[in-house]
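Take a look at these structures.
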Structure 1
């Protein structure tokens, strides 16, 4: 693997150079885009203030035309209330006479600054120069826009002042910065995926052929192989190797023919002299192989790498909906007897997770029978129909049907893709195969929610579902390019779903249920309940946007991408997986408790900390949990088999996914959003502590060296 590792290092160095160029370019574009946005934002808000102010000014002029004076007008303050309440960017409105005396005002005026502003010569001169372009003036925390009020005879009556909240401007600028950061991060991940799709797969194919060629030569096999791969640098290198081997074979044939000819013509004395050469030639024939053969089959690493692109395209179609799905359901609400609106909002998420949970144990065997590629195609088509129909949903009832199609398609593709990796890997490269599988899912999880939130804010929920349908359609085209040949060993025992008897038996196993009920299910309950249900709804309830919900979910995904490989390696090295699971659950349980220190001003910032802490906890425990099944349940595996034990484990884990939104919605009904965050987190914290106590005798067990 030395040559292969060397070439991979070269590839990653080149990829690093490309990524550095992309980062520098994106940073430059982001910086200048932000500067342009910052320069144009306040003037644009000023234009709106001018438009709104002109409407108010027309009402004032209409009243003065009837002979009323400014100080005797009625309903001015109520009009100002309406202006401030309907326009979140406006925080103050005032009407002064021509000398700057404040007659009416509403909102929070900067203390001690307004009197100096309204009586300043520059502002008062506006009534004498009505054609002068209007410019805002920073007064305390407000950008003040003055509009002169002149009668029909051009007599100066007064000045209308609209105050733009600088915090609103700062908030919009911060939103733009965050959107730029999101686009930057997503662009980086997309670039990596494109590099992997465009160059990584071809590199894997080339490295596979080159590695086989080197191993063949190292073993003494100098047979001539005709490689058809010659359209890239590795192909040209292999062509040169083939040419050198052909030359070596020609020299060997020439020497062999020359020796045979001399032996045929030689007398006994010459034959004795040629005997050492003849024996040496026989040793060469015995030790090395020469001749011409067909090209050997390349390792299946090439076909294995091809699964990443279609899986990424398909998973991102679903991930795009994460940040806005609860809010969209809220728009489709219809009264359902005996169910509160909060529970109804969680129904599509619960139904999706339940279908995936119940379907996966049985879809594995089905995908083996119909073929992995065919199963993925069918699943992607079903999901595409589901996404497209979801965009056209009339009410909650038909939306539940379309989301069921999405769930069924998701389960089909997920199981078939997982089987595709299993069929093409063994003990030597299975970790590499699942790194491809999990990597595609994690990158889609990083990119999907954030982009979905931005799309929902800008083009609406239905159009965003249409984008998901397009991405699922693209995944169909990528799946179509997968090899048609199946790689599954026909002698290998077919996978099977667990039976009811096995499910009941495992449910009675203390070892199995300790891991499942205290670790796997609580981890999934808080994930779906907090991330997929509470966060999107709570963000909107405090006046923020779907894009902010997407950013929060992206934080969780980034934590997973960064921490999971590290925690997996550390837990495997230390063999103290119980500690990692316990620590992960406890950290996850502490995450929602941070909401107790939240204030209206810091709620979004606290949410970022909540989601980051949850991502850290999940990343610490997720890799170790699966490994603990094999460690703690050896007797159950020996009795019921891997398929049954892992099948029940995954089934209960995904039922936890379905229970998360249900539990969160019920808690919201009982105690509100804050109570739901705290209660859900406290439950997981208690489970983590109980798991730590239940496994305390196992913690720290390291393999003992064999006796000398």
Structure 2
């Protein structure tokens, strides 16, 4: 019995790789810089958690605000940990998706306005946490699906102006939520606007926060330092309490005046155990699904733009699908915490790079800070002024609107800028869902307008300008060149739909009305990426038009999807068009029909006549013909094989010889066909080792004349050799011309 092989224990690197954890990026160049960055980013993450929860859990949901803060921060911690360990960007940083918060605030407002639908406040809070978790889960799955099937190009079809409109609108929603946090009323374009938001009492609550936010925003534009935001917020907090102390205002008075959060006495006892998940209002959850879908659309689109911008900022390529997968896992981890979805933070990551950050300890320390803050259960919320939270919210809102409502449109053409402003205006007046609907309509219109201007004909030729790979006698080639003026080849391209194909139909009518006796039209679909049912119907009209003009249509290189679209519509049949595998077969098929129409038969001329046609001289032709001998091949017989060492040239009198490259396993690649009046095998005589580079096989019975080049040299037949050299030179010139045609036509 043979001894079993000793099993080797898995290395640490293999174990980490199994769990998707990166094994590099843990050695900082400057530990104190990374720890400072981690500390500040962690503090910012905690502040964002406080602000996110405070915006959503208002009104009847405020009882669960402390617990919601802990949940939001725990979700940020989960997102941070996943990105810190799994991202291939060592300084990658992530936290809760602010734009998701802005939209979920709208859902919370709907909930507060319709609390009668819920069994209790505990059931309403459970419904809100369920919507948050479902949003995170759905976004996580969406990221994983996009990464797994490489669907990023589909999402990137959303025009940038539309995305800018969404993001600017999200900034407005955040601004409106900040106003609502301090006044109890969000900004709505209605008669109540002046009473609820622009009254003197309301302005006193939110205007100082906006002034502070503008100051901080301006400082950040002048000097983008990571300490500006946290220090400014601490200064605002200190200033607020200093003014309150100077005026002799107590905490109770501040709560009564809604300057700081006034939580119910039982708020500290609320937690996961008190949530009533048995009475989650699923009908309300269904009503919230359009908002969840909006979050998915905006988050996916903004993530692609953020990663692209991050790639430019850090100066190294990013594996998009890998990072999208990590964002998906991070959001699912956040969903397990009943928390908000997470995403890469472009600003935090870029700031870390500019400040000299180099390792994963930035995000890992921020994770630790978030865990400590989550354990605190949001107890500090009772001592944080609403004005300070609103200031943080307004800073983000100003940044979003400045970047996507002012800066980005300033770099666009006027129609694109108008699209941004229109979507933003609709979101401001009517809400996020109508804004997204307008964005979808705008996307459709932009798609149609852009693609309708796309020329579906990449190039167009006649058969006199391009030929098949079949080499024929000079007389046949001349006839095809002359007859080829009446054969048109159209190389189609792009995605074919009604907007692009219908104008092409109009052009085809003009071509047919100005017909010069065309007999065949070849449509090459090789570069067509797809076709819809309306385009298929238009092609059916084109086929009927050609049939009425006695023009035969030939389709080639359809591709599986395109052919399926035609088959489903039942538009491909031998009655209205010929369908062939590729452009070369299509050209060959048409050439055969043209030769048949002129009743040209192979083998009707003598060897001397064929050589005279090539050399242009009867004496030279007879001199060369005197040295040649007859060879006959049956179908399937080899004239020579790849690798053979011999140097004879062959003139084909009748039949067809195929030149092919042969590979292992009996597979081969067809290179060219040679017919009556053509010469093959001559190049071996001019190679150093006299070795055949490909095989020649008769695909039908063939009659050839063999010229033994070695024998010719031994005979010292000077005239015959000269004639051979001239013949080869003429052949090479013709073949170079053929290749130039193919390259120019991009076939």
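Coordinate-derived values only; no laboratory data. Note that the coordinates shown come from a computational prediction; the quantities given were computed from them, not determined experimentally. Cβ atoms are built from the backbone, for glycine too; each structure is taken alone.
Annotations
- Parent structure of the calculated result -24000, given that helix-only ellipticity at 222 nm (-39500 (n - 2.57) for each DSSP H run of 4 or more, over all residues; to 500) is the read-out and 1, 2 the choices: 1
- Looking across 1, 2, the calculation of mean count of other Cβ atoms within 10 Å over residues 283-290 that yields 12.5 traces back to 1.
- Answer label among 1, 2 for the case where log10 I(q)/I(0) by the Debye sum over Cα atoms at q = 0.06, 0.07, 0.10, 0.12 Å⁻¹, calculated from the coordinates, equals -0.59, -0.71, -0.98, -1.22: 2
- Which entry (1, 2) yields the derived value 15.4 for mean count of other Cβ atoms within 10 Å over residues 51-58: 1
- Once distance in nm of label points 7 Å out along Cα→Cβ at positions 43 and 259 is computed for every structure in 1, 2, the highest value turns out to be that of 1.
- Identity of the structure behind 0.95 (criterion: FRET efficiency 1/(1 + (r/R0)^6) of positions 507 and 643 (r between Cβ atoms, R0 = 30 Å, to 0.05), calculated), options 1, 2: 1
- Looking at relative contact order in percent (Cα under 8 Å, 6 or more apart) for structures 1, 2, the greatest value goes to 2.
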